[in-house]
Structure 1
Amino acid sequence: MTTQDKVTLGQVNSNKVQGTFFSRHHIDLPLLFGLFAALCFSLFVLYSASGQELDMLLRQITRTGAAFLLMILVAQIPPRLYAKASIYLYIVGLILLILVELFGDISKGAQRWLNLGFIRIQPSEIFKVVMPLCVATFLSKTTIPPKFITTIGAFIIVGMPTVLILLQPDLGTASLVAVAGCIGIFIAGLSWWWIIIGAGAGAAALPVMWNFVLHDYQKQRVLTLIDPSSDPLGAGYHIIQSKIAIGSGGLYGKGWLQGSQSQLDFLPEPHTDFIFAVLSEETGLIGFIVLMSLYCFIIGRCVLITLNTKDNFERILCGSFTFTFMFYIFVNIGMVSGILPVVGVPLPLISYGGTAMITLTICFGMIMSIHTHKKTSFFRKE
């Protein structure tokens, strides 16, 4: 055997060992790489958005590390166990939402938190993961596309927690939970007639929602979206400052740590909901393209995993998580850019915070689990 042959054989064996290591630990290397790159990019932006506060950066690094460990732990559990646990998680989540309505702590005019003595939790966050999981389990046990009665049942599953979250009131989270469930129903083969009827019913319900469902502050957000200049120092201040920051970035941006809107405290919550404005002001169109490239890589990998799933449960669940992730991106950037009302939706993988990071990493952990566990399915394949 020649020296060149030995080198080639060594490279093949090395690749085989690496592939075996990651597959044995149920880790999808391309997806892990994309997530790690996005989170490294987030630290670069967060340092500037936080006003160069090292303590906040260290806290985010700690939370990110914990979230990654949780993601790897979630990936070790076979998908069939998640399917079996979905109904119990759904029932526990509903009970917690009811307890929030009865005994929840009121903070900033909303009753969203449940005090368990040793910890305060926000049960509505649970449904960002549980809703797609429960819908996928329910629909995968029947024929695809779902029949009329099955579709009605799926919408009831989506509707119950959504209504309870609306009562808190939390329109932003309720919308995200409802969309997460409806995406799963759509992926299962929802008829276009349902979509047309739903759009018509939604349009007809707008006057009712405006007069009897939306609170005054929610109506103000909609009015501010239409005309932010009507109250430039009040309700419209956030959007006006955000649009100034985004527009002033230009092609290359003002430079890292050089943004006037972010560094001089014109932007509200620059490290959380409005971190995209900081990114746009300091890095310009180039930074935006880098961020979108990272997002597209992650989404593309998740779509590829979805297309290679072996049954309806895995296909619906992966697709739901993927498109929900896309929806989060759209809502945050749309909100900061002034094309959607202001809601408390952080920029995925970039904004400061632990709750949203944990929710996303659990979703990505389940996607890795689906991709790396190749055992016999208990669900219908077609």
Structure 2
Amino acid sequence: MDLTDVRSQIDEIDTHLLDLFGRRMALARDVAQSKLETGKAVFDPAREREKLADVAAKAPDGLQEQSVALFSLLMSMNKAAQLRMINAARKDSPSHRMRASFLPLEAAFPARATVCCQGVEGAYSQIAACKLFSVPSITFSPTFAGVFRAVTEGACEFGVLPIENSTAGSVNAVYDLLGSHGCSIVRAVRLKIDHNLLAKPGATLADIREVVSHSQALNQCAAYLERLGVRTAVCENTARAAELVSTSGRTDLAALSSRACADLYGLSVLERAVQDSDANYTRFAVISREPVIYPGADRSSIQLTLKSEPGALYRVLERIYALNIDLVKLESRPVPGSDFEFTFYFDLACPAVSPAFATLLDSLDDVCSEMRYFGSYTEVL
């Protein structure tokens, strides 16, 4: 058979498929209306198992697996459509809660605010805070948890915390605290990080036997430190490392820290920009106690704990793709205390006011056992 004839037949079949698909989705809306009126659950596992078993039995030879996969996708799309319709009628739906956080169009991100950062004077979090706020009133906490407490207890309006580095990856402790404290991300900034080797005045590179810094900074300079052949020690913050060196009285101890900390703590810069990658950036998040969305927010973060079943992550990705939402980050982590259950972090580039984002929030109930919405925000570059 001529290729043109084959393609013509395929086009004719596709036309019929599209018509049948449209009719099937219309019936899904009727099912949703019935479930809305009767209060029945969207997901009926017995009905789904029965349907897929029937599909496998009726499928052409050699196409059983493909047929089951196709109908699983169709049913997933039907459930997503039903969830959207049912949630649209609920005042406590994820999209309704998200929209309740919108500020008026004339609202601007504050120039002045009380802000808590982890570490001490000179910390990268402080540098990020000064980039985000024109006139911040900054206090410090020795720990990430302390920053969250300062915000949730009302001691500060905002907290500024590192959440991800382009070399060392996510700051998992901050993501864990986001989930446990219920704070929201309301702004983010990307800061280029140049680590410098700082020591007491008069010390030389040959004198250095030990380097102290935050674990992330040590990871970001791992190759350099290996070449240097020194011991490493972890402390709570890069600025705190500089402070430790300045008060130590040791000439064999150095810190990985910012250039600003050299002036702040009276140290000498032995070597500049010693990180392994010159493109070394850290993302810092601004957290608030209340969920607030400022105008122009075009990035959102969510956490999903997926059901332990084949294709669960695929169904989430399929819905993101179908709504033409740009997925800019996907990361998985084991759930503490679980039997290899995983939670997934998603960063999505999509205007918070977009109907597509609201639709996504309302269509994930059937594929996850838990969803946490961390907020929508603008990222400052």
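Compute FRET efficiency 1/(1 + (r/R0)^6) of positions 100 and 236 (r between Cβ atoms, R0 = 41 Å, to 0.05) for each of 1, 2 and report the one that scores greatest. Don't jump to the answer; show the numbers that get you there.
Numbers: 1: 0.85; 2: 0.65.
Sorting by FRET efficiency 1/(1 + (r/R0)^6) of positions 100 and 236 (r between Cβ atoms, R0 = 41 Å, to 0.05) in descending order puts 1 first.
Match the computed value 3.0 of distance in nm of label points 7 Å out along Cα→Cβ at positions 44 and 300 to one of the structures 1, 2, and report its label. Write out the running numbers ahead of the final one.
Working: 1: 1.8; 2: 3.0.
The read-out comes from structure 2.
Taking mean count of other Cβ atoms within 10 Å over residues 28-35 for each of 1, 2, which is largest? All intermediate terms of the calculation are to be shown ahead of the outcome.
On the way: 1: 18.8; 2: 15.2.
With respect to mean count of other Cβ atoms within 10 Å over residues 28-35, the highest-scoring structure among 1, 2 is 1.
Using relative contact order in percent (Cα under 8 Å, 6 or more apart) for the comparison, can you identify which of 1, 2 gives the largest number? Intermediate values should be presented prior to the final figure.
Working: 1: 26; 2: 19.
The maximum falls on structure 1.
Work out the source of -23500 here, i.e. which of 1, 2 gives that when helix-only ellipticity at 222 nm (-39500 (n - 2.57) for each DSSP H run of 4 or more, over all residues; to 500) is computed.
Numbers: 1: -23500; 2: -13000.
Answer by label: 1.
Kindly point out which one of 1, 2 the value 26.4, 87 was derived from, the read-out being Rg and Dmax of the Cα atoms in Å.
Working: 1: 22.4, 82; 2: 26.4, 87.
It traces back to 2.
Quick note: the coordinates plus some simple rules give every number you see, no bench work behind them. On a predicted model such as this, the values are computed, not experimentally measured, just so you know. Cβ atoms are built from the backbone, for glycine too; each structure is taken alone.
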